[in-house]
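Below are structures written as structure tokens.
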Structure I
Amino acid sequence: MYRNSEHYADPTAGAAFAHIAYEERKQRRLAAQKKKKAAKTAAALRKKEKAKQRRKKRAQQRETHNSTTTWVLAWPKPVVSIKTGHGGNE
């Protein structure tokens, strides 16, 4: 129980101080929750942005690979000569 400066029991002042302390703890708790939520939101946004950049980079890699791939004919078709009318590589 709270006692005043003259060491007498003072329940009214004690209740008032307890309420003040409760309100201060409540404000600190809410501020910490708000900060934690903001950090989670920021982390989620960073994660989404990183995934977006990863997809974009992968798409660029695919595009680069597809544009530089060339097909080489290992067995070319025989060329038909107009003069002889026969096929073959003459």
Structure II
Amino acid sequence: MVTSKTWTARNLKLKTLKILRTVVEEVPTIHFEQRYDYTNEDGTILQEVPGKRLVEDITISDIPSNVLSALSAVDKWLYNRCLEQEEMA
């Protein structure tokens, strides 16, 4: 007979974050995908419990202004890094 087990997660450990610019039905949108694992009190990942992910498509007008400003700054920085890599800067 199988014995049931219970694990209690106390926190989350964030993992891979994907951010994509998209257009959904002609509306500028940001697609977010955040993966995470469950952890116990000391921050150790609960190996027995599979991780999950949060997936959302959010119209740009619905993103909080401070997050949008940060995303814009990251976008500019990455663009300049690409120019440097291609010796176009």
(Q) Tell me which structure, out of I, II, gives 23 once relative contact order in percent (Cα under 8 Å, 6 or more apart) is calculated. (A) II
Q: Using Cα Rg over 2.2 N^0.38 Å, single out the structure from I, II with the greatest value.
A: I
**Q.** For FRET efficiency 1/(1 + (r/R0)^6) of positions 20 and 44 (r between Cβ atoms, R0 = 30 Å, to 0.05) computed as 0.25, the structure of I, II it came from
**A.** I
Q. Distance in nm of label points 7 Å out along Cα→Cβ at positions 28 and 60 was computed and gave 4.8; which structure, I, II, did it come from?
A. I
Q) A value of -24500 was computed for helix-only ellipticity at 222 nm (-39500 (n - 2.57) for each DSSP H run of 4 or more, over all residues; to 500); which of I, II is the source structure? A) I
Q) If we compute distance in nm of label points 7 Å out along Cα→Cβ at positions 12 and 52 for structures I, II, which one ends up with the highest value? A) I
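Just so you know, all these numbers are worked out from the coordinates, no wet-lab data involved. In this text, all values refer to a predicted model and were calculated from it rather than measured experimentally. Cβ atoms are built from the backbone, for glycine too; each structure is taken alone.
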